[in-house]
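Engineer: In the part that follows, the structures are each spelled out as structure tokens.
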Structure 1
Amino acid sequence: MLGRTSTINNLKVKIVSFASVVQLGDSCVVNSLNRALAVQREASIFFGNEGNFSSYPVYSEPIPLPPVTELSSFTHTTHQLNPIIKVNNLNIIGISAATILHVGNSKIVSMEARIKHIRQLLSRS
């Protein structure tokens with residue numbers, strides 16, 4: 001794991017919702033996934049059979065990730081003069097939609113959000 005310690009004297013989080021996480025402490029792997037279908041309608045009409053993610057390609061298309069290129073001859077040495085990150089107060093109003101508030105060290109972090117926005121307006125005749 002990394003060689004720093006994180007400390008917070010006062011942490012206040014008002015709302016944590018929709019698969020979000022408050023993680024205090026170190027972690028090896030952090031994964032987060034959010035899929036949402038946001039439909040804005042001019043009239044409040046609900047058909048009951050809506051919300052099938054497989055109907056929209058945005059949820060199944062592969063995400064293009066840049067290739068990882070590492071230099072095998074690269075040598076790196078770090079010396080932490082003060083290996084402590086100190087925060088006095090952290091005040092969070094809200095954490096939502098698979099968001100992670102993480103205080104500590106992480107080795108691997110993977111986050112993905114896919115949101116389809118649809119606006120349905122009444123026809124003007």
Structure 2
Amino acid sequence: MSYVKFEAPAELQTKSLEVLETAKNTGKIKKGVNEVTKAVERKITKLVVIAGDVIPPENVMHLPMLCDEKEIPYLFVDKKEDIGKAIGLKVPCSAACVVEEGKSNEILKDVLNKLKDIKK
């Protein structure tokens with residue numbers, strides 16, 4: 001898709017989904033494009049996960065630019081079904097973010113370090 005700025009390795013995608021799942025259970029997350037956009041604008045999010053298969057792409061196209069502007073880390077996963085499953089939904093989800101990491105703190109640090117290496 002045209003809005004996907006970089007490809008995250010499969011291992012990093014898996015870890016980011018694990019961060020979302022753990023944060024859902026022990027911290028706080030926001031799900032859905034509207035909620036994620038609001039969290040990014042308020043600068044209260046630690047990691048944004050965006051699906052790479054969103055149709056129409058205009059739904060999430062603004063998120064990478066907004067995250068860059070607010071200096072919030074983000075990455076793309078291949079399928080929105082994976083995001084939905086990670087956050088406990090039975091339906092696909094185009095975007096989700098971690099507001100409070102809870103017990104996923106160590107995994108989140110690892111994901112953020114690897115993201116810095118990819119985006120260099």
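A short reminder: the numbers here are calculations on the coordinates, not readings from a lab. Since this is a predicted model, take the numbers as computed values, not measurements. Cβ atoms are built from the backbone, for glycine too; each structure is taken alone.
Engineer: One of 1, 2 was used to compute mean count of other Cβ atoms within 10 Å over residues 30-37, and the answer was 18.4. Which one was it?
Structural biologist: Of the options listed, only 2 reproduces it.
Engineer: Computing distance in nm of label points 7 Å out along Cα→Cβ at positions 86 and 110 gives 1.4 for which of 1, 2?
Structural biologist: 2
Engineer: Could you tell me which structure in 1, 2 was used to calculate distance in nm of label points 7 Å out along Cα→Cβ at positions 38 and 70 as 1.2?
Structural biologist: Value 1.2 for distance in nm of label points 7 Å out along Cα→Cβ at positions 38 and 70 corresponds to 2 out of 1, 2.
Engineer: Can you tell which of 1, 2 yields 40 when relative contact order in percent (Cα under 8 Å, 6 or more apart) is derived from it?
Structural biologist: For relative contact order in percent (Cα under 8 Å, 6 or more apart), the value 40 is produced by structure 2.
Engineer: From which structure (1, 2) was helix-only ellipticity at 222 nm (-39500 (n - 2.57) for each DSSP H run of 4 or more, over all residues; to 500) calculated, if the value obtained is 0?
Structural biologist: Attributed to the structure labelled 1.
Engineer: Between structures 1, 2, where is mean projected area of the Cα convex hull in nm² highest?
Structural biologist: 1
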